[in-house]
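Scrolling down, you'll hit the structures one after another.
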Structure I
Amino acid sequence: MYLNIVFLPLLGSIIAGFFGRFVGVYGSCFITVFCVGLTFCLSCLSFYEVGLAGSGTYLSLMTWLESDSFYVEWAFCFDSLTVVMLIVVTFISTLVHIYSTEYMGGDPHLPRFVSYLSLFTFFMLILVTADNFVQMFVGWEGVGLCSYLLINFWFTRIQANKAAIKAMIVNRIGDFGLALGIFAIFICFGALDYATVFAFSPQLTSCTLSFLNIKFKALDLIGVLLFIGAVGKSAQLGLHTWLPDAMEGPTPVSALIHAATMVTAGVFLLARCSPLLEYCSGALLLISVVGGMTAFFAATTALVQNDLKRVIAYSTCSQLGYMVFACGLSNYSVAVFHLANHAFFKALLFLSAGSVIHAVGDEQDMRKMGGLRRLLPFTYAMMVIGSLALMGMPFLTGFYSKDVILEIAYATYSIPAHFSYWLGSLAAFCTAFYSIRLIALCFLVEPNGSRKLLLSASEGGKAIGFVLGLLAIPSIFVGYFSRDLFIGLGTHFWGSSLFCLPSNLSLIDAEFMSTFSKMLPLCLSIVGGALSFTLYRYYNYNMYFWKTSLVGRKFYTFLSRKWFFDKIYNGFISQNILDFGYHFTYKSIDRGLIESLGPFGLSNVLTSQVQQARVWHSGYLYHYLVIFVWGNLLFGLWFLFGFPSLRIGVLLLFSILWLTL
């Protein structure tokens, strides 16, 4: 059963990818949906057996790499953390497959598309079930490859090419940090399997490691390097720029990447390495600060975005910031709980956005929509449910995890924790504002789009409606019903899969906070939502005049240009690196030094000398014998006087040569 969970999506991908022409479009869709759906059913069984019954499973297939003390197996570990990720990944992936059969139904390359989706799912399952860092890295790189293939699915579009390359290159930076972290783990621990590394972590708290000729605490250095990998994959501040551009791919891709798979890999890595990170106090401080800053930055940037999918993409970036700073505060169970909850309502938002875009002729600018609540009532209802869950409204899924993260931040008595709390609270206000703004611009305001497109707008078919309705159920109920199981006081669900030092537990303190501190994020969300509804429903003209004022224009430009991160990267970093590469490495080294010594230098001299040496070739044998004898004689005399110890040997050599001639 457990091996089928991992390899069934690979089987579906191979059949659809290599034999799609033979089985046809419907055959490819049926096979991939069946394989991933069966994987989800088996994942539910594994959740019962491992998570609820407490029967963890370990499978060792074979030895993969073995060289001296370097030993890596192909092995799979199914514990509580793994089975939770399996449920999330396979459920969202199954629904995205079903959704794609209708959304991409007119695309002639649909078999290739569903093959990529299944391959994406397979690599994500490899990542979450791996038993060691090397096998995990295979899945880590695999989802990066599949994200490139899926973002660039419409490869004739130049923007899709740019977005795919940008995602690949930015992720390579984070992957390089993760690779360095894995190297450092092997240097310190002499092993790469989770069990050995986590068991020996407490014994290496005083160990140091030299990096860039500077001495660091080994565990802090490893924690920071692992976090750099998570920053790239989970789009944290600094390496976040690829995430909004990834919207150039088809909408089902956006839902799969942003809801359940690629972007959650970084948070999963931090949770998986909790027994190691607990002894990396410096790394945890950095993680909490960067997570809080990401949550606030992405939320403010989403306030003024006009592309429907980009607003939801920045929302994903902001929510990932919440998960990361929860890990930085050593509350990994709450971070994973929010990861699972977020996957459901974020997939609902993305797929609902796809339904809207599909209905209005692939238009993504919210300013050209409006008035769709009567034309798309079901999609409107689904979008409202997803947005309210994202805002953290009471009794919806997001409320039971997002507010707990902020409570824990306030209950942890440290400067980084309170810094993250206030930034997270402000981000909650911004989240409510842009969520209601999205609903207002798309559904509530007067129609602003093309009359022809709006009149032809209609709800999607049965597949799209089925998927959206099914996603709405966990977006409403799963947080309430699973809260006590995942983060309830005294729960034994996580077992040994997550570890937290007793001194870092703040979940109990969060229960005894003041009412004001607990209610502040919720009040800010309600105020932000009400303000957004009022402004965009009744004061559109006032908003326009404020945006065109001197202060408003500066503020609006700053946010719409994404805090000028792209400007700084492109103008000051990328351009200078390209200039250096062209003027120094290319012109001075490649075209200068190397070519002077190579094709245009030494080789030309040798060629001309060989051509001039042709005059020595007379064709007469006695000329060659004279040159041979005199050359050997002079060479022998040089050896004779230069190396006295070789005189006898040289005399014998020349005697033999003379007798031969």
Structure II
Amino acid sequence: MTGSAGRDSRRAVNARKRISRRPSRLGTPAGSAPGPDRRREPAAGFPGLLDRVWERARAAGDPREALEVLLGLDGHVPRDVQLRALGTSDEAAVMALWGVSWRAADLTARAPAPGADPGNDPAPDPARDDERVFLGELGLATSGRIVLRAPSQGPLDRAELVGGVLRVPWSRRAARVHRDLTAGAAARTARALADCRGWLDGQGGKGRDELVEQAKEAALRTAPFVLYQEDRQYTNFRDQNTITGKTLWPGHPDCVLSGLRGLPLDLWSDSDVQMLIALTLLVRSAGFGRVEEANGTQLGVDHVAAMLERVRRSYAAVPGGAAVAPAGSHRVEDLMALAEALGARRREVAGTAQLYREIHGALMHKIERVATETDAVRTLDARISARLVARLPLAGDDLAGLGLAGTAPPLWLAEPHGQFATGLESLVHETVAACAEEFRADFAMSRGMRSLPELIDRMRAERWAEICDWDITRYFCCVVPRPEARVHFGGSAATLADTAWAMSSRMQYNSWHFVPGNLPRDPAVVARDHFVPPTIPDIAFFSDQHHHGHVANKVRFSIRSPQAVEVAGRVFNGFTDLRLLRCAGEPFDERDLLVAHRVSGFLARATGLAARLAARGVPLAVTSFDAAWHWRTIAGDDGDGGDGGPAGRGGAVRSGPAGAVR
């Protein structure tokens, strides 16, 4: 009998898995649609962007103008990122031909001035210095990097280029400057390598293995990165993987880091030596997240030193705390000391100022910033607060002071309110809806856990493996689009609802991905795929490039504001958040980010209060924000006609207490 019941239960579970959860086809067999709902536009994503950038560069008046188009990917990334991606020869070529460099002052000091005596060269002849001696090439690689052909080099590999090449004339003077710059760079690199090897040798075999394991953990627990050491690529991203990540499991023989464990130092390549030093410096300065701030750039010691100095100056501008002194030199020992000092200073800064990251999606490059308070921030804060006070039993003039009204007991969060089974659900929905309107976002959303009592029960019993085994349905995400957003999806309310649900599902996955990162390092937790939970907000530009979901759902500009929540005495970083996104138009700005972070802070406080109620034994479950709810609230009776919606397809939309969608 038990066996039969078990089989029936498994059949029922498997049958439910074969039913589509897409709002417009809810209740129908999965995979029964005649074809894709939407086809990817040929020009969408990163390849399409590179094609357009190359055409703009070709249309420029001359190679110098073309270079400017390529450096910024036609306005999609800061030009400094592209300059720091150049290998030694390409960096010297850009400097020799056009005097452009991310470290122009340093290189200009090293480059001979026009007409100067170049040492062993024949006496300068101004009449001949400007004559053309070589016809080089300028191209755009499929990775997004700029590449050049300098004198004595062969043609660029057309298979690795977006289009063809632009021909670039080289003068006698430019060729000599290029030669001298590359020679100087080679000498600096040799000195840096000797220092790096000496430092690693001093760590001993065990110490080097520990550094390798730290780097592997960083690669495994962070978002995708693509880093360079000259033309060698180190990445945990998709089919080009060379480091542990989503494709290469820890210990995989193709993982460069795995190959270094136990390998005698004298057998390490020069590139691997600098790579491990660079990753160690980055991690010591701010944890694993700092690695993404080197995305798309070179891993040379001088590049990392420049990044650390930029961070040092940024922190120095924040009042209070002890100032961090510049590194005494670019020797590894001095840079390690600077990195550790910056890590300590960062914790001080985070207590008095708001840190955030800019994300430039085309090259996945991140830049840490310190935000500045303005009157515009306070105005938007007050407007959102007033809207929430008018709709919920709250009191307060700003988001930081927003709390329950005097007549509203905390139990309000666990009791029916409006169209929802709990006040917590109503609060989440009203807050997200207010943000969609006030920020003029095409979509606004917030995520969390459906049953705080169940989480607390498993935590008290230390059943960490069970928490890790939960699937994404244990989490929720409320997505609210503005009605105007349907213009980006063919004017279809049904497509808008499907898109919102796709976003909701992905955000549930994000919660699933972050929660284990807050648990003790139990074997089940370590084995479970997870990221280090985010702790600071970010603002993204042109993120519709690489991420398939972002490309498909037109996530171009966004804000993400993660927040920590204490549950039964344990702090869960990234437990909830607020996300805003636009499919087109103007990007969000720092004002938007600061106010969004205050909103998410309010949501986190409410969730924390709900967690305290759950810890006292108060039943509290979030039952809304599933596929049927998103269909009903977004498409409603405007489901584009026909029987495309849940009601027409026999989908189960069951109302619980106070109209909550089950």
Structure III
Amino acid sequence: MIGIAARMIKHKKLIVFTFVLIAMISAVAQFFVSVNYNMVDYLPEDAQSTRAMKIMEEEFTASVPNTRVMINDVTIQKALVYKEELASIDGVSDVIWLDNVIDLKVPLEMADQETVESYYKDGKALFSFSVRDGDEVAITEEIYKLIGEENSMAGDALDTAISQKMAGSESLYAALLLVPIIILILVLSTTSWVEPVFFLVAIGVSVLINLGTNIFIGEVSFVTQSVAPILQLAVSLDYAIFLLHSFSDARKQTNNPEEAMELAMKKSFPAITASAATTFFGFMALTLMKFEIGSDLGVNLVKGIFLSYISVMVFLPAFTLFFYKWVDKTQHKNFVPSFKGIGARLLKIKIPSLIIVFAIFIPSFLAQSNTNFMYGLGDQPEGTRAGSDFNMIEEAFGELTPIVLLVPKGDLVRETELVQELQKLNHVTSVISYVSTVGTVIPPEFLDETIKNEFFSENYSRIIIHKNTGKEGDVPFSVVEAIQEKVNVYYGAEGLSLGESVTLYDMKNTVNRDNRVVNIVTVITIAIVLLVTFKSISIPLILLITIQSAVWINLSIPYFTNTSLVFVGYLIISTVQLAATVDYAILLTEAYKEKRKEMSARKAIKETLDEKTFSISISASILSSVGFILGATSSNPIVSSIGLLLGRGAMLAFILVLCFLPAMLLVLDKVINKTTYKANFYEEK
């Protein structure tokens, strides 16, 4: 390591120039990376709704309705005019209203009232239609111009448009809050006004390079765009702190800054490498998710951790040697009081800590797996226009969600039987198909091409079902299952369904599988890294029990508070929290293990807590600040839930590492000694 460090230091000018140049290029390149806000695109290729969507796009010009508009105080004739005006907006297609379901020449009193009131009720008309993917912001703004303030709009396209508009401003707002807080924490943790800038420059360069290199991927998800840069900064800032603290210590041994940096790189290399490895492999587990939002985030975080590691081990030493005199000139007194004596105080609660954690360990595990989950983005906040519009539409017409069926074309008798069965299902308010709208008497060949294309493609018939339930939950998913069972009876695997409820149903099944795979792989990979790091069988188990307990307690809180949790956030944080906070346990255990070679277990743990509590508190406060600010500033439920869980998880991990882990190390001291290769623990004579 000394030889490698010497060569890198020799070429420090070239290293600094190269990293700065790449960072500048990356800063520009990131603006050419597109952001995908459509969660449907991240379902696996073999998902039923994904296959249905491909067929729909290949064979039909029409698409699944994803937006609803309610017009108040309108007659039938005026409603038809509105329908034409909506259809004339570029990007709006397949506007469905009452005239698609019944013949308006027949008096409304003679029609099925439940069907009529799904579209027209108390002078209010409800239209559903599709908004073109990728242009949601411009199209929804055009719709608002048409309908004015007094009418309402809701739907998936509007949610996407709001997310797109808010993403940039929210990320900037989060950064403006976060950077001063991190600088304040780092100023308190150092004795130089400039040193925190070095930390941020080293990790900031790697964050920029990570964002810019996404251009080779071409596209990232909105979750990755919002979460990955901030998470990379928070998780890898420790690497820079480890190196510069080692450099500061090494300068007390030698007056030559370059020699001091070589010693610092050698000394900090094992700790930084172990810390990066656990995080790296933990995030690697996310790449195994079939629901590709997780794998998209995983790839970016893995790339980010690797770049941060390279930046700290290559760029930061070179950069520091250029500007170390600034550190000397900007020294300040230590603002934080000594933590000496905290070890003795924490050891007084070791027994209560063990009892409490083991008492809630199993209940937390059971509770976190029984939390009420959401799989979509949920509803818009009530204080916004979108939230208010959604509530007004729900109050007037109730919940209404479309499902589209694609069945093999050609057998009108079989299609008729299926439609009749679908109409009998609970919560189905209308079924729009060729056989229910035109009838079986008139052959499709005698119809106008535009009418025929609404229902038929070359190989498929299209059936639109409206159900009076929400998008997700036990009842909506039971309706999806009932519809798919009916389709299966008549068409087997050839009948396909799609729509937001179907997508969320597929998402639920996909992420449930992902949850098992990702959690198992995360634990196994981190256990292997810990096994190699500590050369012990017992220490990895103790560390994993400590951090996994914090994860389960964190994820069980929504169950005990009876709040819903976005499942994608739950799935990602169960991996991210374990990977990001296991470093606290590694730092404390590594120091304890070294001290245990020279002194008794009790004395070793006291001194370790006195020395390492401050370092661990800095890491935990940065990560929890990142999480809580992300949770507070993001209007996107997935990003917000990841932030809240991350902030709370970092604090819980910090508490357990300081209270529960020392107790475990003391109680199992003899077991650790026997199950650790060359432990060489001190034994009193």
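Worth pointing out:
- Answer label among I, II, III for the case where P(r) over Cα pairs in 5 Å bins from 0, in percent, for residues 96-359 alone, calculated from the coordinates, equals 1, 5, 9, 10, 11, 11, 10, 9, 7, 6, 5, 5, 4, 3, 2, 2, 1, 1, 0, 0: III
- Answer label among I, II, III for the case where distance in nm of label points 7 Å out along Cα→Cβ at positions 200 and 304, calculated from the coordinates, equals 5.3: I
- Test item: volume of the Cα convex hull per residue in Å³ calculated as 195, pick one of I, II, III: II
- Distance in nm of label points 7 Å out along Cα→Cβ at positions 352 and 456 derived as 3.8 - corresponding label from I, II, III: II
Just so you know, all these numbers are worked out from the coordinates, no wet-lab data involved. This one's a predicted model, so the numbers in the text were calculated from it and none came from an experiment. Cβ atoms are built from the backbone, for glycine too; each structure is taken alone.
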